[in-house]
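Read-outs throughout are calculated quantities, based only on the coordinates presented, and are distinct from any laboratory measurement. Since the structure is predicted, the reported quantities are computational estimates derived from the model, not experimental observations. Cβ atoms are built from the backbone, for glycine too; each structure is taken alone.
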Structure 1
Amino acid sequence: MPRLIRTTSENPDFRALVQLLDQDLAARDGAEHGYYAQFNTIASLQHVVVAYQDDEPVGCGAFKPFDADSVEVKRMFVQPAHRGQGVAQAVLAELEQWAGELGYASGVLETGKRQPEAIRLYERSGYARIPNYGQYVGIENSVCMRKALGR
C-alpha cells in the first residue's frame, strides 16, 4: 500500500509527476492536447495527494472546488511501472475522504476516451457518466463523471 501525503501544488514531487502526466497526455491526445492543457494548470491547487512507494513519488491527484457542493478531481497520474497496484485507487479514495471532510457532497471529473484505464478506475470507484460540463460540452473525446461522496 502506498504512503499518501496531503499537500499543495507547491510540492516538488507533485510538480514532477504532473510533468510526466502532461507528456503522457500529449502523446495520447496529439493535436487536441493544447485545448485540454489550458484547463489543467496547477498554479494554486490547495488539495493535492502524492503517493510514495519506498520514498519514491509514484502517483498523484488533486481536487479543486467545482461549485458550492462539489469538487473537481484533477491531475490523476500513476507512473507506468506502478500501475495496476492500487496506487490510483488509494489516491482517489484519499481525495474523496479529504473533500468529504471539508463538507463537499460530490465529486466530478473529466477524462478522455483515450484513457480507458482511467475510465475503468472511475467506474469501479462508483463514478457514473454525466453530460459533459463547462468547457467539455461538445468535446467528442471528453468523458465527464460524477460520484456522491461518503458512499
Structure 2
Amino acid sequence: MPTRTARTAWNGTLQEGSGQVELTSSKVGTYDVSFPRRAADEAGGVTSPEELIAAAHSSCYAMQLSALLGEKGGVPQSLEVSADVTLEPDPAGGFRISGIALTVRGEVDGVDAAGFAEAAEAAKATCPVSKALTGTQITLDAALES
C-alpha cells in the first residue's frame, strides 16, 4: 500500500512566524499556515492542521460509507459529508482537538433509512482516519434524503 507525504516549512516563533504546507504526493497545492489564524475564529485565508484533518476525515468517511452501502446493495447517488474539527485549550496545557462532528446527507438507492444509519455508524468506526483518531470524540449526524 502507498505512503502519502505532506511537508511543512516553518519560519519564526509560534506567534510571529508562519509556514506553508505542501501536499507533496499529489502536488495539488501549497497552503499558508499561521498559529494566530489557527487559533482565531476566522481563518483569514490560511489553513490549519484542523482543517486538513477535517478534509482527510470527510473524504475518508465518504469513501468508507460508499463501500459499506454497496455491500448492503445500495447505490449512492450522492453523499455530502462535512467534518467539523474543534481546537480548544487543553487543561493539561497547550491545545487539543476536543472533538470531530461528522455530518452526512445521502441520496442512496436500494437502502432504507435504518440501513443507511447502520452503514453510517459502521463507516464512522471503520474508516482509516477515524481509526487513527481514536481518543478523540467523534459524533455523527446522518440522514438519508429522498
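So the values come out like this:
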read-out: Origin of the value 11, 44, 39, 6, 0, where P(r) over Cα pairs in 10 Å bins from 0, in percent was derived from one of 1, 2; value: 1
read-out: Of the structures 1, 2, the one that 0.95 was derived from, the read-out being FRET efficiency 1/(1 + (r/R0)^6) of positions 55 and 119 (r between Cβ atoms, R0 = 35 Å, to 0.05); value: 2
read-out: Test item: FRET efficiency 1/(1 + (r/R0)^6) of positions 23 and 71 (r between Cβ atoms, R0 = 30 Å, to 0.05) calculated as 0.70, pick one of 1, 2; value: 1
read-out: Structure (1, 2) behind the derived value 0.05 of FRET efficiency 1/(1 + (r/R0)^6) of positions 15 and 111 (r between Cβ atoms, R0 = 30 Å, to 0.05); value: 2
read-out: When distance in nm of label points 7 Å out along Cα→Cβ at positions 47 and 103 is computed for each of 1, 2, the largest belongs to; value: 2
